[in-house]
Structure I
């Protein structure tokens with residue numbers, strides 16, 4: 001039975017886009033990792049990496065080689081299959097999410113009419129996988145830390161969903177290309193600034209970035225649900241964390257900052273990457289200047305403030321859509 005040439009071509013295009021995105025993600029993760037270390041050090045009046053390569057540019061490469069060269073130790077009481085499989089599954093989820101996100105209209109991996117909805121459906125699996133990862137290590141501290149992360153992620157997914165509902169309602173689509181096209185006159189950050197603030201705070205919690213990095217606790221002196229992972233798996237977790245920042249920057253840029261829209265003297269994909277980098281730098285500044293919040297304070301912020309504000313934003317967008325304001 002002959003395959004449909006259109007399907008074959010679509011599959012080839014998706015594979016090529018996936019390979020290209022993998023290269024882009026790898027480059028971003030490496031550069032962002034170096035920028036984060038240098039910028040945080042600068043803010044804290046330190047030097048950061050300086051010795052390996054010019055300006056310490058090769059320090060990340062040395063660190064990853066060191067981590068992957070070490071033995072991958074598995075706890076004796078751990079569920080070995082789940083313990084080893086969870087991290088690659090999480091990486092695959094984020095890889096597929098990035099594949100859904102376009103760099104510009106003609107640079108699409110998988111062009112879906114429900115792309116925005118699918119992204120957050122896939123993100124909803126992450127808390128479950130984090131809980132399984134903490135449980136599979138048979139370490140009570142890792143299990144408790146995983147529960148903290150799950151509580152945080154589930155709580156902040158609600159305002160995220162309400163804000164994306166407002167965006168989809170106002171732009172009349174769940175497709176990223178249509179949402180960006182709808183911002184050709186005015187970016188969504190100017191139309192719904194309250195929604196942007198709620199979305200960004202909730203996204204920081206979803207990315208488990210400071211001050212929402214509850215997987216670690218100062219009183220425990222451990223690495224949360226990653227406590228028992230060996231060096232190679234820890235290297236993969238670092239790659240996932242930086243990929244999550246890249247994904248978060250892409251989402252903020254596509255949904256609120258006009259995506260690839262910009263002056264014509266640069267390609268749209270370049271403008272999008274500039275916006276992603278600006279968002280990522282702001283994330284680093286928050287890490288360097290914000291103290292870690294207590295679990296009860298974080299939950300209070302999400303349930304008592306962000307959810308009501310996201311509902312207010314949805315109502316304001318509805319009034320704006322019908323012409324009342």
Structure II
């Protein structure tokens with residue numbers, strides 16, 4: 001039997017009861033040459049009955065059962081090892097692919113020939129609002145040709161998401177444990193790709209407000225983000241010609257740290273000073289020579305982080321929130 005074009009690796013963590021919607025959208029694709037590897041571990045968030053029902057319903061769905069609660073990184077690794085498709089797509093239960101998404105991917109691959117990465121757009125939907133993903137402008141600017149990572153180093157400044165790209169089987173990195181496991185895997189795949197192409201359209205909708213995934217491995221925490229970016233920067237060591245990539249990866253790292261730090265519910269109050277100073281240490285350690293900070297308020301935040309000025313940063317944040325509250329009452 002011929003291998004399908006696409007394998008969807010789908011860890012069955014279903015915190016918000018959206019897994020059925022995701023599977024229904026996959027099985028409704030107008031393009032049918034794909035398989036779904038549905039990975040079920042021993043986490044209470046993985047509904048085995050739902051997985052079994054879809055495996056019975058459609059032969060393209062196979063359930064991979066793991067004998068422990070392993071978290072999303074290891075679940076993705078197990079699913080990737082079981083995949084038979086020429087390209088892998090990693091989704092989560094709160095993703096909805098457009099009905100013609102796979103057909104659009106197949107058509108684009110027919111134009112480009114075999115690539116290591118096919119990047120595409122996504123949008124976000126939450127409480128009736130919808131807005132484009134954070135890489136839309138970068139993808140549009142990359143153009144219609146096939147290129148390598150050093151042709152468009154600015155792509156390293158895009159949010160490191162694994163579900164807005166197809167990866168050629170055989171080039172898929174190992175996902176580490178912990179939260180933010182996508183970070184080094186996405187960067188390794190991008191830096192190691194020989195041929196990259198863009199499908200300049202939105203193919204997947206994510207149905208949550210933020211990109212933080214709730215299913216890290218046992219014992220994981222939001223402090224894992226520091227280890228993940230250490231791995232990403234380690235990828236640049238010994239790679240000739242990759243210095244022009246470093247400023248873009250650095251900007252992404254700092255934005256990611258500030259995002260996690262600012263997002264309510266991520267870093268407990270008692271741990272905020274420690275998180276901030278870990279981020280400041282990475283700022284100084286990985287700062288590229290001649291780096292120019294962003295302009296405006298974001299640049300101010302970069303500056304406060306670079307100096308380790310935790311108290312000033314918190315005061316500035318409270319001041320900004322207070323001004324917003326006053327403005328909101330007018």
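Between structures I, II, the calculation of mean count of other Cβ atoms within 10 Å over residues 34-41 yields its largest number for II. Work out the source of 23 here, i.e. which of I, II gives that when relative contact order in percent (Cα under 8 Å, 6 or more apart) is computed. For relative contact order in percent (Cα under 8 Å, 6 or more apart), the value 23 is produced by structure I.
Determine which structure produced the value 0.10 for FRET efficiency 1/(1 + (r/R0)^6) of positions 98 and 234 (r between Cβ atoms, R0 = 25 Å, to 0.05), calculated from the coordinates; the candidates are I, II. Attributed to the structure labelled II.
Once mean projected area of the Cα convex hull in nm² is evaluated on every structure in I, II, the highest one turns out to be I. A value of 16.2 was derived for mean count of other Cβ atoms within 10 Å over residues 258-265; which structure in I, II was it taken from? Derived from the structure labelled I. Thinking of I, II, which structure, once mean count of other Cβ atoms within 10 Å over residues 178-185 is computed, gives back 24.2? It was calculated from structure II.
If helix-only ellipticity at 222 nm (-39500 (n - 2.57) for each DSSP H run of 4 or more, over all residues; to 500) is computed to be -22000, which of I, II is the source? Going label by label, the one that fits is I.
Where a number appears in this text, it was derived from the coordinates with a stated rule and is not lab data. Predicted, not measured: the structure shown is a model, and the values here were computed from it. Cβ atoms are built from the backbone, for glycine too; each structure is taken alone.
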